[in-house]
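None of the figures in this text is laboratory data; all of them are computed from the coordinates on show. Here the structure is a predicted model, which is why all the values come from computation and not from measurement. Cβ atoms are built from the backbone, for glycine too; each structure is taken alone.
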Structure 1
């Protein structure tokens with residue numbers, strides 16, 4: 001999959017197994033983004049233990065509309081999220097000028 005925004009193209013991997021969802025970007029190359037499917041009725045905890053770099057966590061609805069954006073620091077941050085259909089994890093600063101309310105173009 002590809003994320004296209006503001007003239008930038010970022011390759012995405014979709015987390016399909018429970019282990020890939022649990023690990024997130026831990027131990028992965030920061031040149032890829034990770035798209036994690038979520039159940040909007042559930043609450044999830046996203047932590048930064050064992051991470052080597054900061055990430056931008058972008059929460060999306062079914063249509064890839066940005067609901068929230070958080071920058072998380074390695075070994076420091078833990079956040080609870082709910083109400084989102086997708087969590088997009090990217091190395092901090094991978095995409096710029098994205099704000100809440102924007103709709104991201106994600107192609108398979």
Structure 2
């Protein structure tokens with residue numbers, strides 16, 4: 001938890017003489033502040049994954065996995081659909097994908 005939120009919670013908890021609904025409202029406010037801080041930290045982690053590229057890990061001749069979560073991903077994908085990590089592909093994977101895509105287009109015509 002950030003220092004600012006900790007200070008606010010300490011001030012709220014230091015209020016004395018509250019009973020009933022007032023005490024419940026202060027407790028609820030402390031819970032909301034804690035939840036908000038956790039949501040901000042989670043959003044910051046997800047944003048960092050989304051904006052920072054990581055090189056896909058080659059598992060075998062036809063498969064790659066996400067460097068963050070380890071789940072299988074497809075070559076043209078820009079992001080991992082499981083964890084949101086932005087994916088960068090090596091030249092071999094990009095070239096193989098382009099070649100296969102061109103072959104599919106040729107066979108369709």
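Observations, loosely collected:
- A value of 33 for relative contact order in percent (Cα under 8 Å, 6 or more apart), calculated from one of 1, 2, originates in structure 1.
- Of the structures 1, 2, the one that 0.05 was derived from, the read-out being FRET efficiency 1/(1 + (r/R0)^6) of positions 8 and 56 (r between Cβ atoms, R0 = 25 Å, to 0.05): 2
- Structures 1, 2, by FRET efficiency 1/(1 + (r/R0)^6) of positions 64 and 80 (r between Cβ atoms, R0 = 25 Å, to 0.05): label with the highest value: 2
- For -19500 (helix-only ellipticity at 222 nm (-39500 (n - 2.57) for each DSSP H run of 4 or more, over all residues; to 500), calculated) the corresponding structure among 1, 2: 2
- Comparison across structures 1, 2 (criterion: distance in nm of label points 7 Å out along Cα→Cβ at positions 24 and 72) gives the highest value for 2.
- Value 2.5, calculated as distance in nm of label points 7 Å out along Cα→Cβ at positions 16 and 40, assigned to which of 1, 2: 1
- Value 57, calculated as percent of Cα pairs over 12 Å apart, for residues 48-87 alone, assigned to which of 1, 2: 1
- Given 18.0 for mean count of other Cβ atoms within 10 Å over residues 32-39, calculated: source structure among 1, 2: 1
- Of the structures 1, 2, the one that 13.7 was derived from, the read-out being Kirkwood radius over Cα pairs in Å: 1
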